[in-house]
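Please go over the structures that come below.
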Structure 1
Amino acid sequence: MSVKAITPDYHGDMKDSVDHYRGQQLLYIGWDRHLMFAAPLCIPVPPEMPFGALQAAVLPGLYGQHPDFARIDWDQVQWLRGGQPFAPDPAASLAANGIGHKTSLRLRTPALPGLAGAAF
C-alpha cells in the first residue's frame with residue numbers, strides 16, 4: 001500500500017502492516033444496503049481460513065443480530081473483493097481467494113433490500 005505524505009522526505013514505519021498481527025491479517029467486511037451497520041467492520045482473520053468458514057462461522061457473529069441475516073440465501077449472495085465482483089471458492093483459503101491484508105470484502109443480498117426495505 002502506498003503512502004502519500006505531506007512532505008516528500010517523510011519516512012516512517014507502517015503501524016498496521018501485516019507483520020504486526022501475529023499471523024492474522026485485517027479484513028474489512030461490509031453488507032451493502034444494511035445500514036444497521038453503518039460502516040464496514042474490520043476484523044483479524046488467519047489467511048489460511050477457508051472462505052466457507054468465514055461465511056459459516058464468522059459472519060453470524062458479526063451480523064447475526066440483524067433481523068435479515070437468517071433470511072440470506074447464500075447461493076444468491078453477490079460478493080465483491082476490492083469493489084470488483086468475484087465468485088469465492090468456499091473450500092479454498094482466504095489467501096487463495098485473493099483476500100489479503102486490508103482487503104475490502106462486501107456482500108450484496110439482492111432479495112433483502114435492507115431493514116424494513118430501508119435501503120437506498
Structure 2
Amino acid sequence: MLNSTDSTNMKDKLTKWVCRSARPFNIVADTGLRDVLQTVLDLGKTYQDLKSTDLLVIPTTMAKNVHQLVERYRSLLQPLVTEQAENNYLCLCPDLWNDEYRKANYLDLTANYFYK
C-alpha cells in the first residue's frame with residue numbers, strides 16, 4: 001500500500017494528466033491503462049534505474065506497431081476462422097454505415113462461430 005503522501009502525489013499526477021490532456025476521468029479505470037501500469041511496475045522490479053523515456057515510444061513507432069500487431073493477430077485467427085468456415089460453423093455479419101460529418105464510409109464485420 002502507498003503511504004498517504006505518495007497516494008496524494010499519484011492522485012495529483014493522474015488528475016493533472018487527465019486535465020492537461022483533456023482525457024475523460026474514467027480513463028483511470030481503463031483496463032488497458034492498468035495493464036500498462038502493471039507492466040511498468042513489473043519492469044521496475046527488474047530494471048532499478050528505469051526511466052519513463054526508456055518505456056515510451058514516439059507516435060510513428062506506435063503506428064507501425066499497430067500494423068505489426070494486426071498481422072500477428074490475423075495470423076493467429078486465420079486458421080481458426082478458416083476451420084470454422086470449412087465446417088459450416090461460421091456466420092459473418094456485415095454492418096455498413098457512413099459519417100456525413102467526416103464524409104467517410106465504414107464497414108464492420110462480425111464473425112460468430114460455434115466451436116466444437
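Side notes on the structure shown:
- Structure (1, 2) behind the derived value 11.5 of mean count of other Cβ atoms within 10 Å over residues 7-14: 2
- Among 1, 2, which structure scores highest (criterion: Cα Rg over 2.2 N^0.38 Å): 2
- Entry that produces -18500 once helix-only ellipticity at 222 nm (-39500 (n - 2.57) for each DSSP H run of 4 or more, over all residues; to 500) is calculated, selected from 1, 2: 2
- With distance in nm of label points 7 Å out along Cα→Cβ at positions 23 and 87 derived as 3.3, matching label from 1, 2: 1
- FRET efficiency 1/(1 + (r/R0)^6) of positions 31 and 103 (r between Cβ atoms, R0 = 30 Å, to 0.05) derived as 1.00 - corresponding label from 1, 2: 1
- Relative contact order in percent (Cα under 8 Å, 6 or more apart) derived as 13 - corresponding label from 1, 2: 2
Taken together, the values in this text are just the output of simple stated rules run on the coordinates, not laboratory data. All values derive from a computational prediction rather than experimental measurement. Cβ atoms are built from the backbone, for glycine too; each structure is taken alone.
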